[in-house]
Structure I
């Protein structure tokens, strides 16, 4: 069945987001499915700016802006207050990769370990974009940032945040991207309707200034990330059942990297490129094995 993206809008037309911002588009699509009965908790990140300064406000839901490391724990407190009031309001912690992979990881892990009834969404643009494009533990191997310049591109692989979250055995976790909106909307709906604990969404969110690319190419870049297996789309239930939700079409990874200036050094270094290509294939084979063990009856199909 083809998923239909809801028409309702819960984000104002004018925001302070950059042209082509994947984080802004992700928020728009997520709120379409969540609706108005929600509260957002936003730590320090690009969305602290995009939402607008007081008294303006870009979203059609209440938002609590909080410290960098506290999104998960503040969302936990808001949910507890709503529960005491007898309300089943969806509480969303909305953080970038800095507030998820790095500075916010301790609070996120604590909330996941306690299986708190919140929805944690990471819009991942793979660096600290709001403060000047510094590398984070989400920054992929071979990437230029202002702290990993062309002379010394990022040497370490991207942290496996989905593996970390799955290890907590929460009811539902999934990857998604605004470039595949039907897949994203279905996963948001599943997350909202999943009861009994924490849900986690990992959204790849293009940043044209930080990725050194044209804003109008944002959707195509995110699609190529999926098609090349750099960012597979899948979901995990209870930390054990893996389901691939979109089968890639074997696009060479170079077709994804070549659209972004941040990978200029990587593309000119055959040895590093081969390492990255091998890492992508290794991660895909691990994911494929988990999917096949969870669904031995399912054959790969788009």
Structure II
């Protein structure tokens, strides 16, 4: 079947026995059980890929499986409560999506993208060049693209509708949205998670430059709980530690091949045109898949098959 999201683009979603489709994002599809625990959802990661706020017509083979398996691995490494109930047929995952799906507890999600940065790049670098700050946090002078920060910082953003940019906000904005106590917990949990994950990645020769996570409250326990995906190439910026060289953009373990091709003369696509991007060439699809696989294998120490 097909599903049209709030921004009007249509995605193909699976009919899954025992589960009712309720929502599609850029990559993930959510289902609720027809007959089963009302506090559970099925989260299915597709092979869709997005760039510049568009979901592309091309897909990246195995991308959803890589994202799911890497998230599951990270959930096991981190000492933070998470929403995963299980990921096998015994847990209720339909065989059609086993390997790319998780049964999860429903959470009351906070309207905040919780971002931790240990390095300066991306939108943080753009703000720093203008004002010397990132999300209102003052940083030392003389930093360049790829500089390691003196300590990791919490730089939240407000969740946007699918197809729109998240908006960087200050910590004071977060307290206004969720209250002082919850804001402090979200900040502390995000930074704790980042520091632990940064250490684990560095031991494997990978730099975790920044990451975006989402939290919600588990209604049954009242505990703030980690949800969605965690520490994948879609939600995090991973760099090769051996080739890290501040002063320019660093190659990332993500969809950089896709972004580079779309903005090249070869694609013939104008970002300002309002037209959807063209289909990706096979070599761009293949190199992007290989980059995701490499991130998975280097981080987990497991072969992807």
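In this comparison of I, II, the computed figure 35, 60, 5 for P(r) over Cα pairs in 20 Å bins from 0, in percent is attributed to I. Out of I, II, choose the structure whose coordinates give FRET efficiency 1/(1 + (r/R0)^6) of positions 144 and 272 (r between Cβ atoms, R0 = 30 Å, to 0.05) equal to 1.00 when calculated. Answer by label: I. Quick one: distance in nm of label points 7 Å out along Cα→Cβ at positions 32 and 168 came out at 3.7 when computed from one of I, II, so which one is it? Answer for the origin of the read-out: II.
Each value in this text was obtained by applying a stated rule to the coordinates, not by laboratory testing. It should be emphasised that the depicted structure is a prediction, and the values quoted were computed from it without experimental measurement. Cβ atoms are built from the backbone, for glycine too; each structure is taken alone.
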